[in-house]
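Peer 1: Dropping the structures in below, format is structure tokens.
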Structure 1
Amino acid sequence: MASSMFGELFKELRQKNGFTLRAYCRTFKKDPGNISRMERGKLPPPINNEELKSLALSLGLEEQSEEWGNFFTVAAISAGRIPAQIMSDEEVLPHLPTLLRTISGQKLSEEKLKALIEIIKKE
């Protein structure tokens, strides 16, 4: 499922901008086969940040907008990576192992559970 998240988002944004697959590829000089495979989750999103930025701009996303951030987050998750904004957040990063253990069903100590709740509440 994660591998297709980016593809679904990309297709939704492409269609929202009124592009068929072929028209998008002609306009932005992309390979229709690769874009189709990416949209179906058969090909991961680009790893290169410049290529992702190019795709985001081609879809009309505004830099630093919420949609922009979501685009890059979904790309990272779909590629099996932890999003850059999480990896660079010095407050969140130390709690990432706790979050991952919680998600995977491991029991947390009372102290770690309280710390996790406090982080979540800040959002």
Structure 2
Amino acid sequence: MIQKGTSLNIVDNAGALKAECVHVYGKKFARAGDIILVTVKALRHARKSSSRVKKGSLYKAVVVTVKQQFRAKSGFYFKFFNNSIVFLNNNNRPLGTRVFGSVFSALRSSRYMRVVSLSSGTI
């Protein structure tokens, strides 16, 4: 589960490497598929001009993987190695053009099918 102050990995090619959660919309804790507000802590590239995001700026993001073990509707339990997010623009579309790694399949039933189609797989 993700709350304020949680350190997050970014799995898209928007240009950031690490982020920190600032606000969770509508809940106390965020799970896979929830929207959060994050601030960028570290950039992926040394050249800052090539990234779409800026260090210290606030962005909306969708949570794609969480460390906390959770139960899917099928009855299986899932657990990922890290907390990961994908940046969103103002229209809730992904900011990057690629998503590295796999994402949770619950995003398929939500309004983030574009994120699922950009990823390499679903679990």
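We did not get these values from a lab; they are worked out from the coordinates using the rules stated. None of the values given here were measured: they were computed from a predicted structure. Cβ atoms are built from the backbone, for glycine too; each structure is taken alone.
Peer 1: Suppose you compute helix-only ellipticity at 222 nm (-39500 (n - 2.57) for each DSSP H run of 4 or more, over all residues; to 500) for every structure in 1, 2: which one lands on -19000?
Peer 2: Values: 1: -19000; 2: -1500.
It must be structure 1, since only it matches.
Peer 1: Still on this structure, please answer the following. Tell me which of 1, 2 gives 0.7 when you compute distance in nm of label points 7 Å out along Cα→Cβ at positions 64 and 80.
Peer 2: Values: 1: 3.5; 2: 0.7.
Corresponding structure: 2.
Peer 1: Here Rg and Dmax of the Cα atoms in Å has been calculated and equals 13.5, 46, so which of 1, 2 was it run on? Present the calculation step by step, with values, prior to reporting the outcome.
Peer 2: On the way: 1: 17.4, 56; 2: 13.5, 46.
Corresponding structure: 2.
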